[in-house]
Structure 1
Amino acid sequence: MIEDIKQDARTRMHKSIEAFQAELSKIRTGRAHPSLLNHIHVDYYGSEVPVGQAANITVEDARTLAVTPWDKSMVAIIEKAILTSDLGLNPATAGNVIRVPMPPLTEERRKELVRVVRELAENARVAVRNIRRDANHDLKDLARDKDISEDDEHRGQDLVQKVTDEAVEEIDTLLQNKEKELMEI
């Protein structure tokens with residue numbers, strides 16, 4: 001039972017870390033990367049799909065993405081979706097190819113992005129701590145119902161704490177890497 005609770009906590013914490021990584025991938029560092037456009041959706045024949053499913057996204061150079069729609073009629077729709085997104089990008093169309101230049105980040109914008117990243121990291125840590133609290137609550141319930149002894153409860157809490165520490169350490173590592181990436185020019 002204790003192992004099940006620990007495993008459930010580990011799985012849920014891993015999902016929180018994956019969600020944090022997904023949020024980090026949306027924050028641009030001034031370098032062109034196809035995943036920057038992943039959260040932009042377009043109307044593709046009646047259904048909302050990510051741009052990556054309606055076009056081929058490639059890195060043309062360090063600061064430019066090239067978006068080539070599968071269908072010529074989608075060029076204007078994709079260009080408008082990129083323009084109206086919250087990324088602050090100005091796409092330029094050349095025939096069937098939409099070029100998306102990445103504007104260089106100012107020092108002020110870099111610091112602002114670091115603050116955003118730190119806030120995301122803190123939210124991820126809070127999520128992990130909430131999972132720890134839930135696991136410890138489950139252990140207390142088992143001890144209260146006399147399904148496990150108090151010693152087993154404390155041992156289980158120690159195991160859950162180790163899993164929590166590992167998850168928080170991983171979040172901190174991801175945070176440091178992203179901060180370093182954002183601050184390099």
Structure 2
Amino acid sequence: MDLGTISSRYARALFSLAKEKGQEEAVYEDIQMLNASFTLAPTLKAALCNPIVSAEKKEELLIDAGGRETSELYKRFIRVILNHRRESCLQFITYIYIHLYRTDKRITRIIFSSAAPVSQETEKHLIEKLQQETGHKVEFSGEVKPELIGGFRLQMGNYRLDASYAGRLRDIRERLLQSK
């Protein structure tokens with residue numbers, strides 16, 4: 001069995017059980033925090049794959065990585081993962097669980113990048129418009145990227161809109177290079 005199949009089975013089992021117990025939101029929050037921990041602390045993955053680190057220490061690390069107050073179901077899931085020595089699959093499991101949750105709850109993730117911070121009023125307006133257009137709840141993530149110079153980039157699933165000055169300048173440059 002490959003890593004994707006194994007990860008998918010664990011994620012689906014966790015999601016199914018969490019939904020059955022009415023805890024899918026709590027587990028979602030724990031799994032999101034764990035997923036962010038993999039990005040923010042790359043040493044976490046190295047520690048999980050290190051055979052010298054004890055299972056107890058790995059459990060402690062993973063429970064801490066899930067946030068301050070993790071759900072009991074999340075803790076039990078971590079123990080199952082460690083007992084079956086599937087810690088190398090954990091990052092993939094988090095991605096799949098997050099996808100399953102968002103699909104089930106009809107949540108669309110939006111990443112909005114701009115050269116300068118946007119006001120809360122503008123953010124609220126964007127969220128409302130995007131919810132109207134998609135018919136889904138919107139999980140909005142805003143980031144400031146000064147290298148855009150001006151304008152914005154919007155990413156929604158596989159759709160990407162680049163309305164930044166940097167993007168326009170790049171397009172002009174490419175057209176000028178092609179016309180030689």
One of 1, 2 was used to calculate relative contact order in percent (Cα under 8 Å, 6 or more apart), yielding 21; that structure is 2
When Rg/Rh (Cα atoms, Kirkwood Rh), for residues 70-157 alone is calculated for structures 1, 2, the one with the largest value is 1
One of 1, 2 was used to calculate distance in nm of label points 7 Å out along Cα→Cβ at positions 14 and 142, yielding 1.9; that structure is 1
Candidates 1, 2; Cα extents along the principal axes in Å, for residues 22-109 alone computed = 42, 24, 23; producing structure is 2
Working back from 5.0 (distance in nm of label points 7 Å out along Cα→Cβ at positions 94 and 134, computed), options 1, 2, answer is structure 1
If FRET efficiency 1/(1 + (r/R0)^6) of positions 6 and 118 (r between Cβ atoms, R0 = 30 Å, to 0.05) is calculated for 1, 2, the one returning 0.15 is structure 2
The value 176 for volume of the Cα convex hull per residue in Å³, derived from one of 1, 2, belongs to structure 2
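Coordinate-derived values only; no laboratory data. What you see is a predicted model, and the numbers here were worked out from it, not measured in a lab. Cβ atoms are built from the backbone, for glycine too; each structure is taken alone.
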